[in-house]
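Multiple structures are listed underneath, in C-alpha cells.
Only the coordinates and a few stated rules stand behind these numbers; no lab work does. In this text, all values refer to a predicted model and were calculated from it rather than measured experimentally. Cβ atoms are built from the backbone, for glycine too; each structure is taken alone.
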Structure P
Amino acid sequence: MIQQLLYKYLVLNGQLGLPDIGSFTIHRQSAVVDAAGTALLAPTQEIRFEPKAVQADKNLFLFLAHETDSDEVTAIGQFNEWVKSTKEKLAQTSVAEMPFMGSLRVTGEGDYRFDALSSVIVQP
C-alpha cells in the first residue's frame with residue numbers, strides 16, 4: 001500500500017525523495033510539432049531518477065499520516081521500514097519493482113538505476 005501512496009505523492013508534488021536511494025521527479029515536456037511540421041504532438045511527462053542524498057521530507061510524512069489515518073510517527077516508521085525492505089531486496093536480487101513507476105536496479109558498481117515503465121501515465 002505504501003508504494004501506491006508514494007506514487008500518488010510523486011504525481012501530486014512532482015518529486016519524491018527516498019533516503020539512501022535517490023530522488024524521483026516528474027519531467028514535463030511541452031507539446032511539439034513533429035519533424036514534418038504536419039502534426040502537433042501532445043505534451044508528455046516522464047518519471048526521472050537521480051541517485052543522490054535526499055533530506056527527510058516532512059510534507060511526505062504528513063501526507064502519509066493523513067492518507068493512512070495515522071499519526072506522523074507511525075507514518076515515518078512505516079516509510080522507513082519500506083525503504084529498509086526495498087534496500088534489502090535490492091541487495092538480494094538487484095531489482096525492486098516500483099508499482100506504477102518502473103524498476104529500481106542496483107548496478108555491479110553499487111549504483112542505483114531506474115527503468116521507468118514506458119506506459120506510465122502521470123496525472124495529477
Structure Q
Amino acid sequence: MLQMILTTVLDVQSDVKELQEEMKEVKADIRDMKVDIQDTKDDVRGLREEAVDLRSSIKSIETTLENEIAHGIKIIAEAHFDLHRKLHEALKITNEEELIALRVTNLEKEMREVKERIDKIA
C-alpha cells in the first residue's frame with residue numbers, strides 16, 4: 001500500500017514537473033506574443049502618423065487646386081472670352097468690308113453703264 005502511495009506521489013510529481021515545463025513554454029509563448037503585440041502597436045502608430053501626413057498633403061493639394069489652379073483656369077477662360085469677342089469683331093469688320101467692296105464694284109459697273117449711255121448720246 002505504501003508502495004502504491006509512493007508510486008502515486010511520484011506520478012503526481014512527474015505530472016507536476018510536466019505541467020511546470022508546459023507552463024514555462026506557455027509563459028515563453030505569451031512573452032513572444034507580447035513582443036509581437038507591441039510590434040503591431042508600433043506599426044499601427046506609424047501607420048496613423050503616415051495617415052496624418054497624407055491628410056496634410058491632400059489638404060495642401062486641395063488648397064493649391066482651389067487657390068492657384070482654379071484662379072489660373074478663370075484667367076484662361078476670361079482671356080478665351082476676350083479672344084472670341086475680338087475674333088467676332090474682326091469677322092464683323094471683314095464682312096462689312098466685303099459688302100462695301102461689292103457695293104463699290106456694283107457702283108463702278110453702273111458708272112460704266114452711265115458713261116456708255118452719255119457717250120452714245122453725245
Could you figure out which one of P, Q the value -35500 for helix-only ellipticity at 222 nm (-39500 (n - 2.57) for each DSSP H run of 4 or more, over all residues; to 500) was computed from? Q
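Out of P, Q, choose the structure whose coordinates give mean count of other Cβ atoms within 10 Å over residues 3-10 equal to 17.9 when calculated. Before the final figure, lay out the partial values.
Details: P: 17.9; Q: 9.2.
Matching structure: P.
Match the computed value 1.00 of FRET efficiency 1/(1 + (r/R0)^6) of positions 51 and 107 (r between Cβ atoms, R0 = 25 Å, to 0.05) to one of the structures P, Q, and report its label. The partial results should precede the final answer.
Working: P: 1.00; Q: 0.00.
Among P, Q, the structure yielding 1.00 for FRET efficiency 1/(1 + (r/R0)^6) of positions 51 and 107 (r between Cβ atoms, R0 = 25 Å, to 0.05) is P.
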Using mean count of other Cβ atoms within 10 Å over residues 43-50 for the comparison, can you identify which of P, Q gives the largest number? P
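For which of P, Q does Rg/Rh (Cα atoms, Kirkwood Rh), calculated from the coordinates, equal 1.96? If you can, show how the numbers build up before the last one.
Working: P: 1.04; Q: 1.96.
The read-out comes from structure Q.
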When distance in nm of label points 7 Å out along Cα→Cβ at positions 11 and 27 is compared over structures P, Q, which one is greatest? Q
The value 0.95 for FRET efficiency 1/(1 + (r/R0)^6) of positions 19 and 75 (r between Cβ atoms, R0 = 25 Å, to 0.05) was derived from one model only; which of P, Q is it? P
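Comparing distance in nm of label points 7 Å out along Cα→Cβ at positions 83 and 99 across P, Q, which is largest? Spell out each step's value before the answer.
Working: P: 2.1; Q: 2.8.
Largest one: structure Q.
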